[in-house]
Structure I
Amino acid sequence: MSSLSFLKNINSFRAKVPRLCGVRRLCSEDCGEEKKGLILGIYEGENEEPVFTKAASKFNDHLSGKLFELVKRAGSDLRRGQARIFNNIDKEFWSIAVVGLGKEKLGYSEMEAIDEGMEAVREAAGMGAQVLKREGVTRILVEGLGHPEQAAEGSALALWRYQENRSRQHWKVIPTLELFDDCDAESFQRGLFKAESQNLARRLSDTPANQMTPLHFAQETVNELCPCGIKVMVHDKDWIEIKKLNAFLTVARGSCEPPVVVEISYCGAPQDQKPVLMIGKGITFDSGGLCLKKCDGMDRFRADMSGAAAVIAAIRAASALSLPINIEAVIPLCENMPSGMAMKCGDVVMGMNGKSIMITDTDNEGRLVLADALIYGQNTYKPRLIIDVASLTPGVRAALGSAASGVFCNSQTMWSQVRKAGVITGDRVWRMPLWKFFTKKVTHFRSHDVNNKGLGHGSACLGAAFLNEFVDCVDWIHFDTTGVGFKSEHKVYPYLTKGRMTGRPTRTLIQLLYQLSCPSEGQRKLE
């Protein structure tokens, strides 16, 4: 795709959808005089001598070496991800943030399964954007730092805030972002859009459950995707009953909020090309049902639909980037609540493929909802690949924490693509076993075909083994995002706000779709 056509697509898309970040950007008229800030990079040099990036070096020459002297006078080297602010040293800029990029020429690390150079740029740009925001800057110029796309991602993700429920007069100004002294505007714009898509997933996940019911989520999907020319169909309870999605209905009946199934169709390739089927878990609030969760921390399970949010955000990105691929998505939406109508431990329901399912744990509702969606999607669309995204089990969080999404895959080729996407985006993945050992733990029962809890430990593997019983002979990728899709509990990623939802793994999904749709172009542009 040419730079001109790419920018044309982005601009036309933004004209149709003015709220890409999930928060309204306040203009300079709302807050007085515009204050400009600048982010420049510096590498760790030998003998404690700062090594500027090309843009920083040019700006230092513009200041007759003043920036170099100030950095040296400030003391020790700026380490990776650190930032230092200098005010009133240039007439054009209110504040200048010099950010540490670590050692020069960082690249792919086999042990870390990440491109450290790209991740260093995200961290540096994110930290620079945050400190400039605290200085009251309303317009931030970011140099490319060697990777303009990643600089845009880090800074845009770092600036996002969820403030929809604050009084308007208390809203914080979200600075605008622009590229400084770099000709690769296409990469910078692409990075901005990928970050804005993740910010959409963050907003959907962070919205309180009473404001993001299944119907509200369906309406948000229509609002975000229909202006992009993406087909969205919303199905009510009558349709669900006609289609006999019984396992899904069993979960939904515990709540007075009606269940909804959203179908999404993006056609970027010829119609005869088999689509990629994407399925996102859409439990808009998970109390655990009769197997009630602990009260402390239950509020974060408003984001149990983070898988669905990531799928929607990724499809919107695919449309804006005009990816030559066909995507079909099935999003089952409901709440898991305790009531007189709620499913009970020991209940047996029939899946769409005729397999009987015993409900041993009502808090394992996600796999019931996904089972029907998997069968319906396969029967309807005959996909070439299935990707499902779900905050499914606490086991993957115990194993991986917030470091990576747990991925189960029945294809070595597809796993290689997923791993590559995680390396490029910095939102890592880790392959978990899909062994017959775990299949036996969920299927070897005399009274029923499949059990929604299984026997023994390894809940993440048991959950994937359960879902595998509802996947036919087709390539399948299952993302278990329980550790990454909820709140950012620790300041591991400087560009993700602690205590807010992460929107992960949206950018990894976008990158994966890019690789699947145009592999040679994706390798050239995004690696």
Structure II
Amino acid sequence: MALFRAIATVGGWTMMSRVLGFARDVGIANVLGAGMVTDAFFIAFKFPNLFRRLFGEGALNAAFVPLYAGRAEAAENEDSPEDNPENGPDGATRFAGEVAGALTLFMLVFTLIAMGAMPWIMSAIAPGFADDPAKFALTVELGRIAFPYLLFMTLSALLSGILNAQGRFGAAAAAPILLNIVLLGALALIHLGIVGAPGPGLAYGVALAGALQFAMLALVARRAGLLPRVPRPRLTPGVRRLIVLMVPGVVGAGVVQINVMIGDVLASFLAEGSVSYLYYADRVNQLPLGVVGVAVGIALLPLLSRHLKAGRDKEAAESMNRAIEVSLLLTLPAAAALVAIPDAIVLTLFERGAFGPAAAAATADALRAFAIGLPAYVLIKALSPGFWAREDTKTPVQIAAGAVGLNIALALVLMGPLAHAGIALATALTAWVNAGTLAFLLARRGLFRADRRLVRRGGRMVLSAGLMAAALVGGAYLLAPWFAGGLETRAPALLILVVGGAAVYFAAAQLLGAARFSEVKAMLRRRR
């Protein structure tokens, strides 16, 4: 099945990127700890990163891929390119060029305006920093340095959409590795004393990494014959249609990121280090979310778009059910593990150098709260394409608007007794409301129905994950003396828990009938 092969390709490259990302974050924690410089850098980096996820991986992907894939698919069905010049390979490439021209002009103007308005922007997204003039000034400086990253990443997202719509998932999934490689290099220079200012050094690394990712994808698209010729910017009918779909999609596709950013705003009013605790916890939580959730969303959208354009509704429904099934199969055990043993994970990954026991305990609290919503975050990625593939970006944004309001209300209530962990818990609970509403509306409109296989296996996956969590808690208790030592004993102990927990889960899943791994193996081997 093409869907499983695509998920495996994207997930594999994303896993490599996330592993390097962990190495990067461990390096930042070791060299800089959790304090003024890290708080300033994380806010400065998260701002363009938020817009990357909203404009690039979010709204642009949600709106562009169905339009581009629809034009390409039409050439293989009843609409020939001769009958409708907008369809077919030439029409799809022409449309991509028109979008590239308009997008480049818009992003250049937007980048210049944002860099000039950075003091006001930082006052809005980190108002608590205003009480510390030095910290606020550093955050503004780093924000200006890093912001051009958004320009390159938005154009990279367009090239990724072109490649993904043509079934070429590898290069787009591998490109983010460059960011981690560049930042690891920057950290090495900082550690050796070659770069004296750690904050600006990391921020310049972010901007450089964006340019390198764009150059890499442009080269791959050119070699594949898919790099569009960029005309002068014009509001063609195709571009106008894209804008209509993108405007609501900016919020609808990025509600999780918006909620995380709101969390940072609220955390800026808490004790110093709170922003960093949420960042490090979110980075751990992002590993399964990125490997599974992003992979499912990227692989499912072009496939659904082509099925629906060709009138293959039955195949579209089957693809969505199997996408949700594989999402639950992989994220339920990840969520159970992060809830069961967050202390062991954070202790092993981060507690060294400037990152002490108090910071590790605070980060573990946030990780446990974030992990409660992990399956919901991934389900949002699997359910949203059901709307996007039908060129409906309004419904997800209406759901997202309510979710953002709920997140703010819950965070304000929970941050009092739970501090930064309350902010993380609010994000998790909001994600479940968001995912549940998406599923309800798809079902009510007759656009999605969970088949018997999904319902039957889903319950058994939950039971298998519960058995694994119990085994992990017991294992962590037995290995407590190992975790009390240094990295040389913590790392093997965590490895034992990870391997043992995975073995318990997959054995239980096989025995209970939650999964048939012979089926998955056959699907991954099947030729497209």
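Laboratory data are not the source of any read-out in this text; all were calculated from the coordinates shown. Only a predicted model underlies this, so the values are computations on that prediction, with no experimental measurement involved. Cβ atoms are built from the backbone, for glycine too; each structure is taken alone.
Matching task: -12000 is the computed value of helix-only ellipticity at 222 nm (-39500 (n - 2.57) for each DSSP H run of 4 or more, over all residues; to 500). Pick the structure from I, II. Derived from I, not from the others. When distance in nm of label points 7 Å out along Cα→Cβ at positions 125 and 189 is worked out for each of I, II, structure II gives the greatest result.
Of structures I, II, which gives 15, 37, 27, 16, 6, 0 when P(r) over Cα pairs in 10 Å bins from 0, in percent, for residues 245-348 alone is computed from the coordinates? The structure behind it is I.
One of I, II was used to calculate Rg and Dmax of the Cα atoms in Å, giving 23.7, 82; which? Provide the component values of the computation, followed by the final result.
Working: I: 23.7, 82; II: 22.6, 73.
Of the options listed, only I reproduces it.
For distance in nm of label points 7 Å out along Cα→Cβ at positions 205 and 357, the calculated result is 3.0, so let me know which of I, II that is. Numbers along the way, then the final one.
Working: I: 2.3; II: 3.0.
It was calculated from structure II.
Each of I, II could give relative contact order in percent (Cα under 8 Å, 6 or more apart), but the derived value 15 comes from I.
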